[in-house]
Structure I
């Protein structure tokens, strides 16, 4: 039996080679409502979409439309920066890139935690989504 050749990792590794699902389309539309200088949480997005934070995280991990769909503006509910492009933990280069993007947009941190004053809750997100339609 022939050995399978391991696929080389590319910039698009983990990105879907298919059109977005209906859920992903709704999520990406909602994510685009988060303005620069603000963040929201996986939980807040999932509340608006009546989904789960994990489903939101997995779909954003596969976001093929960044930075048009600014998934870097989504953080964990404890305001930790969370993951980015499949990476996790503050020492991960992708997560460091996410922090840099947020800082460039004016987001302030207390250590590794985003200041809560920058966070939009589910109600505020829902309002922004309604205004965008």
Structure II
């Protein structure tokens, strides 16, 4: 029992607990707010997995340019407005906003609605444009 009472060992145990928590946080974040997707992963989800894309930006930004096939729903209408989009809950869903922050906030609400898999485009439309991928009007 002397092991647990020595001050050096207590510091090591505390360091172990803190580092373990730091390693677990990204996993916990993903479980709570959806999987973060790179532009490449999002493209694969759209083309191969038939993922639906929902753009959460304001109407003016959506009309200025959005991902191909994206449906528009302002972030302030989540989750109530999702019913009118008539999306198949069995297929993956990609949430998009300007930078990825609004999508992360909405993802946990949407996962609770019963969607099988919810992904968030990391970096949002800005990352999509930086990757020189097309936007449609």
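Laboratory data are not the source of any read-out in this text; all were calculated from the coordinates shown. Computed from a predicted model, the values in this text were never measured in an experiment. Cβ atoms are built from the backbone, for glycine too; each structure is taken alone.
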Legend entry - Read-out helix-only ellipticity at 222 nm (-39500 (n - 2.57) for each DSSP H run of 4 or more, over all residues; to 500), computed value -14500, structure in I, II: II
Legend entry - For 43 (percent of Cα pairs over 22 Å apart, calculated) the corresponding structure among I, II: II
Legend entry - Top of I, II by distance in nm of label points 7 Å out along Cα→Cβ at positions 56 and 96, largest first: I
